1. Here FRET efficiency 1/(1 + (r/R0)^6) of positions 21 and 269 (r between Cβ atoms, R0 = 25 Å, to 0.05) has been calculated and equals 0.40, so which of 1, 2 was it run on?
2. Taking 66 as the value of percent of Cα pairs over 22 Å apart, for residues 117-244 alone derived from one of the structures shown (1, 2), identify that structure.
3. When Kirkwood radius over Cα pairs in Å, for residues 253-292 alone is calculated for each of the structures 1, 2, which structure yields the highest value?
4. Upon calculation of FRET efficiency 1/(1 + (r/R0)^6) of positions 349 and 365 (r between Cβ atoms, R0 = 30 Å, to 0.05) from the atomic coordinates, which of the structures 1, 2 produces 0.35?
5. A value of -16500 was computed for helix-only ellipticity at 222 nm (-39500 (n - 2.57) for each DSSP H run of 4 or more, over all residues; to 500); which of 1, 2 is the source structure?
6. If distance in nm of label points 7 Å out along Cα→Cβ at positions 69 and 421 is computed to be 9.6, which of 1, 2 is the source?
7. P(r) over Cα pairs in 10 Å bins from 0, in percent was computed and gave 4, 18, 26, 22, 13, 8, 5, 3, 2, 1, 0; which structure, 1, 2, did it come from?
8. Comparing distance in nm of label points 7 Å out along Cα→Cβ at positions 165 and 389 across 1, 2, which is largest?
Structure 1
Amino acid sequence: MIDVRLVRDDPERVKAALARRGVAPEDVDAVARLDAEHRGALARQETLRARVKALSREVGEARRAGDADRAAELADESRRVGEEEKAAAQEVDGLAADLRALLLATPNLPADDAPDGAGPEDNVALRRWWPGQDDGAPEPVAAGHQRVPHWEVGSALGILDMPRGARLAGSMFPLYRGDGSRLVRALTSLALSRHADAYEEIRPPTLVLTDTMVSTGHLPKFADEAYHIERDDLWAIPTSEVPLTSMHRGEILEEADLPVRLTAVSQCFRREAGAAGRETRGLLRVHEFEKVELFAYATPAQAPSLHADILARAEGLLRELGLPYRVVDLCTGDLGASAARTFDLEVYAPGSDQWLEVSSVSWFRDYQARRANVRFRPADGGPPVLVNTLNGSALAWSRVWAALVEWGRQPDGTVRLPDALSPWLGPEPTIGPR
């Protein structure tokens with residue numbers, strides 16, 4: 001959540017910032033108005049509580065003085081004021097709940113350097129990379145045999161079985177087979193090995209509590225896109241960012257222990273939208289996929305370098321895999337609700353003839369930490385301060401798998417995979433017909 005004190009102290013700044021995201025000034029006014037009502041009700045409650053305490057003292061004094069009539073009169077007044085205080089407390093709780101609901105629905109303030117824009121069409125492509133670029137090689141042009149979509153390649157080689165996945169779980173649930181399954185496992189092993197130098201590996205739960213989903217901003221906004229197990233009131237995680245953000249929920253960390261860097265591999269579950277067609281063929285949009293996540297708690301001063309580090313690690317993996325990609329700076333109209341700044345990595349897949357998002361690297365400032373109440377104690381003293389949180393995929397495998405299979409397809413129909421995967425797939429890893 002944003003800090004309500006910003007709305008209280010500098011509403012025009014908040015309006016200007018959120019207007020870049022399409023939030024109407026009236027929505028900020030509604031927060032300010034409800035905050036004022038809540039503070040006014042809280043003041044009334046505290047006044048009534050103080051009056052009840054004062055009356056209690058006066059009752060005792062009257063009884064000690066032997067003035068039974070005065071004591072009875074004061075006791076009646078104390079009960080009446082006590083009932084008013086209870087009613088005021090209920091009003092305060094109701095207003096606090098309404099204010100929290102408004103704040104939960106209010107997006108983060110975008111970073112000043114995030115580009116302005118209304119939607120994906122206004123995102124800014126910052127740079128591209130392709131194999132051999134540093135040596136002056138031109139951007140590769142896919143050959144005809146590489147322009148076969150991965151769902152056809154996967155079916156022909158017996159490594160991707162979407163019909164059986166649909167038979168088991170419904171459409172958009174993939175089933176990998178043989179070398180296709182081993183490829184996912186190899187990609188995960190590669191990523192975890194590359195992050196082990198600085199990021200602690202975590203194996204979090206796949207099902208989490210509602211509060212855990214709220215902490216990242218996935219609830220209440222994206223409830224319709226999540227899988228909810230009503231019987232147990234648990235949610236299937238859309239990304240391991242969700243449990244990692246709440247690992248230290250309600251805790252105070254020491255500044256000397258920051259940054260805390262974590263990595264996790266998990267299954268991810270999302271109700272991806274889209275009608276049946278080319279946009280949802282194969283692995284382009286799936287309800288379940290595997291992803292390696294990078295996450296960090298940091299001080300505000302540490303956050304920019306960590307944002308750059310997570311992005312560099314995601315790019316480094318794509319370079320090892322030899323996949324042409326571009327870095328996209330998301331505009332304010334396309335930022336996730338919780339993010340202040342996001343860079344997406346998109347890989348070009350020649351068979352699908354699309355740029356596919358394979359990583360989203362975001363800096364949330366203290367927006368998530370305020371929801372999760374994760375703070376740190378400054379080394380030079382003073383009250384605890386909210387941490388900054390950052391995360392990024394390094395990487396999400398379904399679309400990486402698709403791009404590798406399409407770029408790696410050989411004229412004879414086999415698929416040559418990158419040498420970086422040799423430790424897990426053997427020398428000169430190649431997928432042939434089963």
Structure 2
Amino acid sequence: MDDKHRASRLAPGPAQGSEYLSAEQAAKLLRVKPQTLYTYVSRGLIRSVAQLDGKQRLYYREDVENVRTRGEARHGLGATAESAMRWGGQPVINTAITEITPAGPCYRGRPAVDLATDGCSFEAVAELLWTGVLHHEPVRWEQESLPEDFAHLMDGVALQGGKLPMPRAYALATSMLGVAETARSEMRRGSTISAARQLIFALAGCIGYLARPPGFHTPRPGRSVAESITAAFEGEGRPEATAAINQALVLCADHELSSSTFAVRVAASTGAELRASVLAGIAAHSGATLGGGCDRAEYLLRDARTRGDVRRRLAETERAGARIPGFNLPVYPKGDPRARHLLQLAHSFASQNERAQLIYAFIEEAEQRLHLRPSIEVGLVALSAALGLPERSASALWTLGRTAGWIAHVMEQRLAGFVLRPRAKYVSSG
């Protein structure tokens with residue numbers, strides 16, 4: 001039996017608890033006719049995905065529920081507020097940091113893809129997010145020294161037992177910096193920028209836990225963040241690899257009010273210290289639908305050896321009713337521009353290893369057979385593979401890069417001067 005007929009047998013309707021709905025289920029949930037459902041799809045309000053048998057399409061459950069909630073919102077303020085808190089809802093916070101456009105995120109009015117292409121350093125982009133000023137000359141941060149014996153203390157905890165997940169390593173480093181803070185916080189001392197730089201360098205040092213042998217890699221004075229990362233893997237590191245990692249960090253730096261950023265702003269609104277606020281973001285970003293999506297994509301392809309293996313993994317995932325990780329970000333119905341840039345960057349490297357080739361095959365199969373569009377997760381996974389970086393590097397780069405944006409949102413929320421505290425509408429369970 002060939003792959004096409006095998007995939008057809010493996011492609012049933014959505015299972016119980018699936019992230020997808022059939023046309024009949026979606027129309028019933030919305031209380032509309034099928035023609036109205038198709039209108040929602042054509043307007044980009046509901047995303048759909050082809051099944052491997054090509055005979056019918058499935059519809060994203062979260063999109064259908066968002067459309068339903070918006071309809072209910074017309075009948076009361078409480079429903080309107082609930083709709084605003086969901087993916088694709090109405091804006092709930094004013095910000096001057098990042099705008100999401102069809103061309104990707106714009107940092108203070110400047111397209112992130114252009115900043116990456118033009119070779120702006122991650123440090124310059126971080127300062128753009130924090131201050132609104134873009135320095136066109138190369139930016140090198142003065143080394144913000146870490147607490148005494150920081151590397152030794154980190155290794156004493158992080159190297160115990162098995163592999164420490166990178167979000168936990170980041171959380172550990174962030175917490176340890178917070179413990180070392182004096183009685184007066186960085187906010188009262190007016191040292192937020194220096195504390196921010198220190199935190200980013202500390203997280204860059206955590207990349208060493210992905211290297212062989214693993215261990216905290218204290219950034220050397222005079223090195224950029226991207227250089228510190230490549231040095232953890234390659235000693236001095238290849239200039240082209242450093243440039244590619246820098247571009248990845250720039251594209252990861254911010255994405256408006258993501259779930260993790262909202263968590264950061266909630267913490268900051270209560271007066272929490274910088275590192276405590278960022279810790280909230282790390283925790284939220286570690287979830288499977290955010291930074292964990294990179295690890296899910298890598299896990300899906302683990303031990304795959306041929307293109308046939310890739311097809312079977314996709315079919316098995318669809319049969320389980322699970323979403324293929326790393327595709328179809330709702331705000332980019334025509335595809336994530338950051339992912340396109342990262343994939344082009346990955347293909348630019350002459351030496352393409354077997355792992356990179358399988359990831360390209362995975363993306364191609366998902367695009368051609370299921371009409372899925374890659375998002376930043378698989379773009380980072382592909383670039384990491386092309387650079388020969390170990391597994392989990394993609395999610396590590398994403399979290400590290402996003403720290404710059406979280407810090408900017410901490411600063412902006414503090415200036416806003418109000419506590420973020422949504423109300424809940426009690427619904428009896430009886």
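What follows is calculated from the coordinates using simple rules that are stated; it is not laboratory data. Only a predicted model underlies this, so the values are computations on that prediction, with no experimental measurement involved. Cβ atoms are built from the backbone, for glycine too; each structure is taken alone.
1. On the way: 1: 0.40; 2: 0.10.
Label of the source structure: 1.
2. 1
3. Details: 1: 13.1; 2: 10.0.
Structure 1 comes out on top.
4. Working: 1: 0.35; 2: 0.90.
Going through each structure in turn, the value belongs to 1.
5. Working: 1: -13000; 2: -16500.
Value -16500 for helix-only ellipticity at 222 nm (-39500 (n - 2.57) for each DSSP H run of 4 or more, over all residues; to 500) corresponds to 2 out of 1, 2.
6. Details: 1: 9.6; 2: 2.3.
Clearly, the read-out refers to 1.
7. Working: 1: 4, 18, 26, 22, 13, 8, 5, 3, 2, 1, 0; 2: 4, 20, 30, 25, 15, 5, 0.
This figure was derived from 1.
8. Values: 1: 2.8; 2: 1.9.
Between 1, 2, the highest calculated value is found for 1.
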